[in-house]
Structure I
């Protein structure tokens, strides 16, 4: 594995959206969704402007985007304590194909793991596709543990015409 000589990992701000958009759009395509740069920009801008997510951005020495993580806040009734009841969902992690194998994913994870310790969070959680074994190896190498106790279920409401999603 070739490690990046110089890499900057930090919290992103709305002014850096244009660096994140191509990565976010490529991330969506990785999960077999159609490319939509406009939707990617709108989603990131809305979430960041309304402080509904936090984005960590890795850049090279020239400022080019290498990868990102997007986190969403959650709460856990089972993790109640005076400290550490906050939970964050690591919903999105993507490293550009050109930067893979150079430690970018590990650096991004180390950044959010250090933040979670400093902030005394209850825990960080993530989901990944069962077939994404490369990501699973990375997570496990960073000390993440696979949940063997709980199943994840989804319910998708059915929406009719005029539901506002296609507007």
Structure II
């Protein structure tokens, strides 16, 4: 879905969107998650002098792999959207340090905002880097690969001592 900036009225534009997850998945190409539920979003677009303001919220459910045990699990995404588009790009576009306000500003190329791309970007930004299926997930045994959530592996426990501190083990304390 694309919104032409000319079509945004003076009083603003309200969008209630329900986008099929398969459609967004096709746009995304190869990513590390699967969009399960429809992505629903409530967005407000308003136009000021030289800027388009987009704010609202979105929600969806995705399926991804646990970083510890590698099993797939469902994760609910619920986030706020707050984006500023600059209509007139800066002349010359020199490289410069951005202020905190400029970081959330995007240059708008053309006269359209692709809402599908905005939703996909927001989903990608809200996915945890190291997602786990549950907070107490034990993961996999590094030797035999057994899922420690389901079984205790039979690998022998080898005490790992940092060689820099090995001499301290020989130290005996005198008790009086």
Once volume of the Cα convex hull per residue in Å³ is calculated for all of I, II, which comes out largest? II
State the single structure among I, II that was used to calculate helix-only ellipticity at 222 nm (-39500 (n - 2.57) for each DSSP H run of 4 or more, over all residues; to 500), giving -3500. II
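Read-outs: derived from the displayed coordinates by stated rules, not from any lab. Since the structure is predicted, the reported quantities are computational estimates derived from the model, not experimental observations.
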